[in-house]
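Read through the structures below before going on.
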Structure P
């Protein structure tokens, strides 16, 4: 399946892009994040992130479907 990933803050910096489309066999956001974490060398573990699928915050075991938009939300600080 093909999904669209959106990255913010430190994840976008590390990935070198704010978004990308990827082909994946990942069944859920946990497996997907593990794969992109290795590819982009993300330092944050899942315990430090929230995940949203199609605009809704979901659990890491949420089933993914073709065409989903996934956002990995890192902690951010404002000022």
Structure Q
């Protein structure tokens, strides 16, 4: 069973579109939605295991200019 993560993303002012485009090009990203509210983007990622999700976030997403903060919520059941 794949590991699914919902990633809540806050972006710098004026950077939401650039961040969204960068995330859509990453492996393991199922969807990237720009939203209203306290978060600017909600992304859904799936990987074979939890360490792969960790690598996606720490090695991939945290290198994207314009990302200010992320909160990752792991799916318990799908």
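Some observations on this one:
- For 1.8 (distance in nm of label points 7 Å out along Cα→Cβ at positions 26 and 42, calculated) the corresponding structure among P, Q: Q
- Structure (P, Q) behind the derived value 11.6, 39 of Rg and Dmax of the Cα atoms in Å: P
- With helix-only ellipticity at 222 nm (-39500 (n - 2.57) for each DSSP H run of 4 or more, over all residues; to 500) derived as -7000, matching label from P, Q: P
- Label whose coordinates, when relative contact order in percent (Cα under 8 Å, 6 or more apart) is calculated, return 48 (choices P, Q): Q
- Structure responsible for 1.9, with distance in nm of label points 7 Å out along Cα→Cβ at positions 2 and 50 calculated and labels P, Q on offer: Q
- Of structures P, Q, the largest value of distance in nm of label points 7 Å out along Cα→Cβ at positions 34 and 58 belongs to Q.
A short reminder: the numbers here are calculations on the coordinates, not readings from a lab. Only a predicted model underlies this, so the values are computations on that prediction, with no experimental measurement involved. Cβ atoms are built from the backbone, for glycine too; each structure is taken alone.
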